[in-house]
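In what follows, structures are represented as structure tokens.
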Structure 1
């Protein structure tokens, strides 16, 4: 496949990623409406943490299973179902009559995301030839742009047409159309790669040889994700508490995510030139003061709060593709598994941590929680002292 064709295929894959992440990250934007529909008054932070953890857990931990099948069975259905299921699960949330139904729908959406992400990330790397850092960062940026723009447009659509949350179900149609179209356009690429797949090498011996750097990379990815999920979840509720309108609150969350997507794109390109380890260090160390100052100014200086918030996530997210590419390089014969460690397992554990974070927010307040979360990346930077990558992968 020539470079032009590969770029077109990467563009299709990136669009699919944007659509998947539009659906799977809509939950924080509609949390206040869902909690109101459930009639909850007390313990909202804890219930919000449970809902966020449910979606993340099904998405993330399922990746460890689906990635294993994806490495063994190259099939375009991992991509098509990976778009269709999140579209169905999330768009039906507005029709859910109770908490158990919400969790079931979040499970459907989560499993769909798990089916999509590991094999799609591997495809992005393979389509990028030698510029894997750039290619994967473009792919991830597509997802983050979807996270930033998609939910905001959905909230704007519902708000401007004065539609209640059950009307969200009509937006399942675009997701199904993208799933079908993307599957048709990428089918031949997946089949060709299946024919020239690497010789099968047992998984556990490969993991055992690279266990220390793999575990350190995982911890870094997971702890960064705790900060991001914590900010998105409790910032949404805090802004609602401060009286921000739904569209304005959603716009701030969208800007936060979009700034992260630009950071991912920048960091991916820099990692191809400077090396992943340096990008990781800068990302972790310099994001903390920006996010901490943002949290400290949220009630006193709204402009400074927003500028620092966006700058902080730009810096923190700049190393997102680095974790994934370095993991894939450590497990070249099981790249979907490596991706699931850096994405799925990391997001899953981070999502579960939002439950005790919710209880903590009920005790100390949301502003204090955000200040504490902002310090976590700086502390995580200490793990880099234990990261020993082979010279060719650093």
Structure 2
């Protein structure tokens, strides 16, 4: 087995404070200075790992021997990156076993609500980054699930390697490789169900990555909980932050990475509530994120697809004429293989898999720096205190000047 390593790789006053900081500050102020700006050039590490995973364990259906081997490979690589890995075992209804592999990176925390003494409390908020590592049950000779979902696992690995360079993240970050995604997202359910109520409430966002290699275009989407009218913006703030990262860093012009959102605007009942929804900024493709979406966690889901059709039923992953054997679908078909996709999308000049893995990961990590929607980072809080002190000092100087002018004003005889 190839051994990979890391190369290239805060109730009252607070509401007003948060509004001032989160909504009024320029977005760019939430990041680093220009000189400290990180790059999406992470090398071939993630793409290399994806290809090694796919070639070593091409048939890794839920609960299979291949899935078990793939999981161990992921666990080992997390350890190679210096992490203590939590292996979470769970079973199917029939008693078959699978595992989740979890690493946790503590953040700096946030400044939260006022406590009973009027002091600001340290508040912990969590960001989950997840992807399943199993494949559908597919016995094709060349099938290896390089897109679905070795490509998603590659983003987990790249995030684990690169997050060490991000020293000012407030979030506690949990990276999870989910087993048995093909069994109604059993791994994601096992992970979520294992959390306490307090831990669930602390999750501010779940980033999910699935099948980002084979489709024509890369989309970032929100969860279906954002379809609820009075929740739309609240449930899409993290999504918009991801778009900001891609735009502000000119990923399209610099790396040929175009991050899109679904603008199809089909009108249909998407979430089964009997109401017509506007099909926009959500995905046609379910994945592990649905487990977090239903309880109301904010979702950012990355996958590759093509929504540029007149009707919803016409949408598919690719228009590539050589990839139409399954109606333009890649994931879960015989076309989801390195033999097919690498021949088309990997050249000496450009590797689509590497570009997409690196840039999706970059968008996630840079979005973490934008902070919480309900609390301030300590650096934001310090800036706020400095601004408050300056305003108080200016107010005092103005008051002193006005008082002085009143005292020396001439008396006008009547």
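Please treat every number below as a calculation from the coordinates, not as lab data. It should be emphasised that the depicted structure is a prediction, and the values quoted were computed from it without experimental measurement. Cβ atoms are built from the backbone, for glycine too; each structure is taken alone.
Worth a mention:
- Identity of the structure behind 0.15 (criterion: FRET efficiency 1/(1 + (r/R0)^6) of positions 156 and 364 (r between Cβ atoms, R0 = 25 Å, to 0.05), calculated), options 1, 2: 1
- Cα Rg over 2.2 N^0.38 Å, for residues 92-323 alone - structure with the largest value, from 1, 2: 1
- Highest-scoring label, criterion being Cα Rg over 2.2 N^0.38 Å, among 1, 2: 2
- Of the structures 1, 2, the one that 3.4 was derived from, the read-out being distance in nm of label points 7 Å out along Cα→Cβ at positions 140 and 180: 1
- Source structure of the calculated read-out (helix-only ellipticity at 222 nm (-39500 (n - 2.57) for each DSSP H run of 4 or more, over all residues; to 500), -10000) within 1, 2: 2.
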